[in-house]
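What follows is calculated from the coordinates using simple rules that are stated; it is not laboratory data. Since this is a predicted model, take the numbers as computed values, not measurements. Cβ atoms are built from the backbone, for glycine too; each structure is taken alone.
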Structure 1
C-alpha cells in the first residue's frame with residue numbers, strides 16, 4: 001500500500017488522496033498538531049485506517065477542472081475557453097491528457113490501487129467525504145484513537161477552515177461559484193459525449209465498489 005497518502009497518528013490514519021479533501025486535511029491537522037504527520041510510508045502504517053471516498057464522477061470532474069487550472073494559459077482564457085479545451089482533449093485521448101492525469105485519474109492513485117488488501121484488512125473503515133463535515137464522524141475518530149486531539153479543542157476552527165477556499169461551494173464565494181459552473185460543464189460532457197464512454201464506464205465500475213462498501217460493517 002505504498003500509494004496510500006494519508007495523515008495519521010501512531011494509531012490511526014485517514015487517507016488524503018487528490019480531490020478527496022487532501023489539501024484541507026493536511027493543511028489543518030499537520031500545521032496544528034505535532035502528533036499528526038503526513039506520509040505514504042508502508043512501514044509507518046497504523047493499526048486503524050479510515051479511507052475517505054467520494055462519488056467517482058464528482059471526483060473525476062473536479063479533478064479535470066484542477067488539471068485545466070494548472071495548464072500554462074492565462075486565467076481568463078482558461079475559464080472562457082473551457083469547452084474548447086475539453087473538446088480538444090477528448091480528440092487526443094490515448095495521449096497524455098487532462099482526462100487521465102494525476103488529479104483526474106481513473107483509479108490509479110489512492111485507495112483504489114489496493115482496495116482488495118484494504119477490504120480484507122482488519123480495522124479498516126470507509127466513509128464518504130461528506131463525513132468530514134460531521135461532528136459525529138470526528139467523535140468516532142477520537143473514540144477509535146484516544147491520542148487524536150480532543151474534538152472540542154479544534155472543531156469550530158475545522159468547521160470554519162473547511163468552508164474556506166477549498167471547502168464546499170457556498171453562494172457568497174465567487175471562486176466556489178465559478179468552480180461549480182466549470183465542474184457542471186465537465187459533468188455534462190461526461191454524461192453525453194460518447195468519446196468519454198470508456199471513462200464513464202471505469203468511473204461507474206469504481207463507484208460500484210464504493211456502493212458495495214456502503215452495505216458492509218466497514219462503512220462508518
Structure 2
C-alpha cells in the first residue's frame with residue numbers, strides 16, 4: 001500500500017514517497033507546478049483541498065494537460081450523492097482521460113451505495129474522503145457497500161493510528177503529519193484534530209515535520225503488517 005504525504009509548498013522536498021497528490025488550485029504557483037510536472041512515481045490530480053468543494057471542470061481539464069498525471073480524482077461534493085454523480089458524469093463526458101478515482105459521497109448507506117454504484121462502472125479505484133468518518137468508519141463503509149475495487153483514503157479525519165486503509169488497498173494521501181507539526185505537536189499528540197493545512201506556511205520546524213512523517217509511515221507499515 002502506498003502513502004502520499006501532503007506538505008506546504010516550501011517543504012515539498014519532504015514529500016519523498018512515490019505517491020503524490022497534486023491540487024489544480026495550487027498549480028498557479030510555479031514552485032508547486034514544477035515539482036509535480038513530469039514527477040516520477042504516481043501523481044494523482046485532485047481539484048482542491050478547500051471545503052466546501054466547488055470544482056471547476058474547465059480548470060481541472062486544463063490541469064490534466066499541464067502536468068500529465070497518472071490518475072485523476074473525479075470531482076465530488078461532500079455528502080451529496082446526486083451532485084457528485086452529476087459532476088462526475090459531466091467530467092467523464094468532457095474528458096478522454098480514463099484513469100479515474102471515483103469519490104464516494106452521501107449522507108447514509110443508501111446514498112453512499114447509490115454513488116458507489118455509479119462510480120464503479122467508470123473507475124478502477126474508489127476514493128473515500130475523510131469526512132465520511134462522521135457517518136461511519138471507512139472500513140465499515142467498505143464492508144457494508146461490498147466495495148471490491150482498490151481503495152484510496154483521502155486524508156485522515158482525526159486519528160492517524162486507526163484510519164488506515166485495509167490490506168491490499170491502493171493507499172492513503174494525507175497532510176496530517178504536517179498539520180500537527182504546524183501546531184508544534186508530535187504524531188502521538190493527534191487530539192484535538194489540527195486545522196486544515198496552510199500550503200503557504202513557511203515557518204514549520206522541519207525536524208518535527210520529518211519526525212511526524214517518518215512516524216506516520218511506520219504506523220501504516222506496522223498496521224498493514226499486523227492486518228495482513
Structure 3
C-alpha cells in the first residue's frame with residue numbers, strides 16, 4: 001500500500017526484515033534504535049548551537065519514521081505487529097518521550113510532526129530544512145486518509161491550506177532529499193480537496209490542478 005510506504009531514511013540502523021520471518025526488528029536493531037534516540041534527544045536539548053539541535057531533531061524524526069515503516073509493513077502483511085523484539089521496542093518507545101501513535105481509523109502508526117516543526121523553528125534555512133518541510137508535507141498527506149486521498153479522515157481547512165503553501169514552496173526545490181514529482185502529485189490532490197471543501201475558489205484550484213497534472217505527465221511523455 002503506497003500510502004504507507006514512507007521514507008525509511010539513512011539512519012544507519014540494522015533493521016533485519018528478511019532474516020526474521022516473524023519479527024521485523026532484531027534485538028541489536030532495537031537496542032541501537034533506543035540508544036540513538038537517547039543520544040539525539042540529549043543533543044536536541046543541550047547543544048548550544050541551534051543548527052545542531054535542529055539536526056538532532058530531524059534525525060529523531062527520521063529514525064522514528066524508519067520504525068513506523070517497519071511496523072506498518074508488518075500490519076499490512078499480517079494485520080498486526082508481530083514478534084517479541086518488535087513488541088518490546090513499541091513498549092519501550094511508548095514509555096519514552098518518543099511515544100508512538102496508532103490511528104484509530106487507519107490502524108497504522110502515525111508520524112509525529114513536531115520534530116520536523118521544531119527543527120524548522122530552530123534553523124529554518126539549515127542544511128536539512130527542505131527535507132524537514134518535505135517530510136511534513138508527505139507524512140501529513142499519507143497519514144490523512146485510509147484508502148482514498150480525496151476523503152481525508154480528519155483535516156481542517158487551515159491544515160489543508162498550510163500544506164498547499166508548503167507544497168508550493170517545495171515545487172522548485174533543488175535538493176536530492178526532496179522528491180519533486182511526489183510534491184507535484186500531493187499538491188495536485190490537495191488542490192482537488194481545496195476545491196471540494198471550499199477552502200479555495202474552485203476556478204483557482206482547477207487551474208492549478210491542470211498545471212500540476214501537465215507537469216506530472218511530462219516525464220511520461222519523454
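The greatest value of FRET efficiency 1/(1 + (r/R0)^6) of positions 34 and 202 (r between Cβ atoms, R0 = 41 Å, to 0.05) among structures 1, 2, 3 is that of 2.
Looking at distance in nm of label points 7 Å out along Cα→Cβ at positions 154 and 210, point out which structure of 1, 2, 3 has the largest value. Please list the in-between numbers first.
Numbers: 1: 2.5; 2: 3.2; 3: 3.7.
Comparing 1, 2, 3 by distance in nm of label points 7 Å out along Cα→Cβ at positions 154 and 210, the maximum is at 3.
Set 1, 2, 3, criterion relative contact order in percent (Cα under 8 Å, 6 or more apart): the highest-scoring structure is 1. Here helix-only ellipticity at 222 nm (-39500 (n - 2.57) for each DSSP H run of 4 or more, over all residues; to 500) was calculated and came to -10500; which of the structures 1, 2, 3 was it taken from? It traces back to 2.
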